[in-house]
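Below, each structure is written out as structure tokens.
Read-outs: derived from the displayed coordinates by stated rules, not from any lab. If you're wondering where the values come from, they're calculated on a predicted model, not measured in any experiment. Cβ atoms are built from the backbone, for glycine too; each structure is taken alone.
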Structure 1
Amino acid sequence: MFSREDSKRIREQFWTEFGKQSRKKWILYNTKIKEVSLKFHFDNKKASLGFLITTEDEILKPYYFEKFTNLKALIKEEINNEIVLEEFYETEIGEILSYIYLEKQEVSIHNKKTWPEIFDFFNTQMPKFESFFLSYKDFIED
């Protein structure tokens, strides 16, 4: 078990190491669509990455999720067949959002032995998400 401070330090180390070895400037929140971003996530049980739809707007949230749903076959073909489209995804803090993502189970940010596997996972998969987003941004936005 890690103290809160130790856990925070380990998380910071992971993201610092990822930034050093990646050297890529990711799109992430710079999608130019306020409600849609790309997200990396790594905790003590799993790692994931994908499209995040965050808004309290009761019209825009399903609107954007439907756009991705309409592209589901292309997402599976161009990114990965294992993609998950979850309209009502609950975060660790209880926030409900929409998440279109890939996930890797049985890894932990607290276990440095799993870090290379996650570096590879993130560096292999995020460019596919970014490329897909740039290719279909006009469709998603309209």
Structure 2
Amino acid sequence: MKLGYVRTSTGEASLAAQLQAIRAAGAVRIWEDHGISGSAVLKPAYMEMCEYARPGDEIIVWRLDRLSRSLITLICELQALGERQVEFRSLCEGIDTTAPEGRAFFRTVSAFTTFGQDVQRERAEAEMGMGAARLEE
């Protein structure tokens, strides 16, 4: 089943363009969050939709920023959907995990995100080691 998700933040007035595009993409049911920032971690309608989604379903958004403005949060959300065998499609960016190209793109983005996290962790560990060495002096 194709499920849609739309969101407006505080300053946005209308969901019309999002709703039209998602309906045209075949969404059978659509969840709406109103006045919720893209940086918000808790999006009530999105969470409800994720609970409703079953393996083989596809979640459709108009643009990636409707789901999240944080790349790391977005990757985590998409990984969680993938683990539940729920597909994902973003209409404006052309990301579609039901197609080989979309899965490859997502894996590439995930690899770079993981690399960035690893580098940050190594830096933090190195800085902690340097701090400990200074304390010993």
Which of 1, 2 yields 2.2 for distance in nm of label points 7 Å out along Cα→Cβ at positions 93 and 125, as computed? 1
Quick one: relative contact order in percent (Cα under 8 Å, 6 or more apart) came out at 27 when computed from one of 1, 2, so which one is it? 1
To test your reading of the models, identify which of 1, 2 gives 0.6 for distance in nm of label points 7 Å out along Cα→Cβ at positions 5 and 53 when calculated. 2
Comparing volume of the Cα convex hull per residue in Å³ across structures 1, 2, which is largest? 2
